[in-house]
Structure 1
Amino acid sequence: MELIRGPLNLRERHRGSVVTIGTFDGIHLGHRALLSRLCEHAARLSRPAMVLTFEPMPREYLMPEQPPARLTSWRERWRILGGCGIDYMCVLRFDERLRNLSGPDFAALLATQLHSHRVVVGHDFRFGRKGEATAVTLAASGQTLGFEVDVVPPVLLGGGRISSSGVREALSRGDFEQARAWLGRPYSMTGRVVRGNQLGRKLGFPTANLRTGRRRVPVAGIFAVRVHGVSAIPLPGVASMGTRPTVAGGGEMLLEAHLFDFAADLYGREIEVEFVSKLRDEERFADLDALVVQMNKDAADARRILQ
């Protein structure tokens, strides 16, 4: 999959693609239906398949004080989309100009800059100033501008419409089964292991630490996990996602994963932490002794769940 950073970097080979549009956070089963339809059209028409997406996500830009939690980091989204048969990912910077683009102007961008052959959108597609570009208005514009629009119906599961917000809500309450069903895979976080203060090692619980950066994450607390990317099979462990109030007094969010019966150095290694079950919320303890007692209990609970 080739990355295209904005319309100015479009080349002749990129034009005439079959295009789908969205943030694709989480790449859940609803997104998969869009991507599958996109690739079907591309194969039948012998044209490239392109995902048109935005950075930052529109709601991150519009709600900077309380942005939605990201289900997937940029790197995770790139990796998953790259495995879906997509040829190009074109990323538009979401800013005031794009926010205030009218519906007709957005349709014109698809026609005159991307030369889109066909556009695939979800039934609830909205874009442009005050959300005036909808699937219906885009289809009408396409008839004038020379591209067809295919509207994909919602994907329903268990009586609910699959959505990124629904996955976030399931994760926030620790319902990893629903999240897994809607995502079509276990919820996980991927990152490169960074060096911490090594307090966990001194307490008998060495951890592999992943930073979340500026990303707001959808989970917090203590979890039973499986860690991929260390050995041929996933390794069981217990993990904390939080600000470490007992030892750090709060602050930066950090994912700390302790792998059971494992002692090798993982610094600089990229790993994937799969969340299996939530054990409890993060707490502040009176001292390190009380923290260690609870850590031993958490480890025992996680082992029992993962066996």
Structure 2
Amino acid sequence: MTHSQRAISGAAFLTLLTIALMMGANHVAARFAFDSGVDVVTAIAFRSVLTAFVIALIVWQQRVPLMLTRQQQRHLPVIGLLIAVQSFCLYSAVARLPVVLALLAFNTYPISTALWARLLYKQRPQREVLLVIPFILLGLALALDVLGAASGLSASAHWLDIGSGVAFAFAASLTFGLCLVITENETRGLDGRLRTLSTLGIVGLLAVAAALSGDGFQLPNASPGWWGLMLLTFLYGTAFTVMFTVLPKLGVVGNSAIMNVEPVFALLLAWALLGQTIAPMQVGGASLVVVSVMWLGLRKG
């Protein structure tokens, strides 16, 4: 992926930080919802359907051409399905782990992306990616406290506690990496607004279908859960709306590496609002992961 050599403006930088804050807050809000009886499918359904509606209004108001090539038509449903799986896995991780640890494990997706690109399209990983992988893995090992030193538990007891959440987070990373590779190689030239509308529309329909075919929507059983459900929907929808209305005017790509500070905001918000804390060693590991991923995104190329 190429990056502009031109430094971004102060307004663009603040906008990107705001989006990162909203996405981090979205996951903290989701934890409030999950702790009050909301299930993952309900959260995804509310978030995706309402955001897809907003994006549809943007597509209509801005008269985005609805032309798709056959290649794009074939792969958009695949992308939608992958994002549905990624959303389910990431929210499942958030429901089981401290929010920051779920997001950090998910933030290994640059490694997943390089792996899928190599397997599916025979693309060699860039040298910078290979150089930074050990730092990401080391930071993640420290953040997850793989030996249980910070938790005061044995390694086996510690992993019994966090294992399922970490597995969901890595599954989200693998799925998102695959989605990025397919998007890059199979939907070139497709307007980002149209791609997002298709993706969130598919995710929303799948989530609604899953809810209705099961026990129905699992709504909050306490007021913090209602606030959490409303806020996660508002924050997610607002972040995406800003990405497709404000950022293009500022000349900034929507997936700028600056937004990889999301786990930092999640760490602070989860500590302040949920009382979630992690040990200093884990904070150091988290910092190493965030810096490594941001360096990958900000490198010139």
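Each reported figure results from applying straightforward, stated rules to the coordinates on display, with no laboratory input. For clarity, every value in this text was computed on a predicted model and none was experimentally measured. Cβ atoms are built from the backbone, for glycine too; each structure is taken alone.
Identify which of structures 1, 2 gives the largest calculated value of FRET efficiency 1/(1 + (r/R0)^6) of positions 102 and 230 (r between Cβ atoms, R0 = 25 Å, to 0.05).
Going through 1, 2 one by one, FRET efficiency 1/(1 + (r/R0)^6) of positions 102 and 230 (r between Cβ atoms, R0 = 25 Å, to 0.05) peaks for structure 2.
By the measure relative contact order in percent (Cα under 8 Å, 6 or more apart), tell me the structure among 1, 2 with the highest figure.
2
Of the structures labelled 1, 2, one was used to calculate helix-only ellipticity at 222 nm (-39500 (n - 2.57) for each DSSP H run of 4 or more, over all residues; to 500), giving -25000. Name it.
The value was obtained from structure 2.
Determine which structure produced the value 0.70 for FRET efficiency 1/(1 + (r/R0)^6) of positions 30 and 182 (r between Cβ atoms, R0 = 30 Å, to 0.05), calculated from the coordinates; the candidates are 1, 2.
2
Comparing volume of the Cα convex hull per residue in Å³, for residues 206-245 alone across 1, 2, which is largest?
With respect to volume of the Cα convex hull per residue in Å³, for residues 206-245 alone, the highest-scoring structure among 1, 2 is 1.
Kindly point out which one of 1, 2 the value -1.04, -1.14, -1.24 was derived from, the read-out being log10 I(q)/I(0) by the Debye sum over Cα atoms at q = 0.14, 0.15, 0.16 Å⁻¹.
Comparing all candidates, it corresponds to 1.
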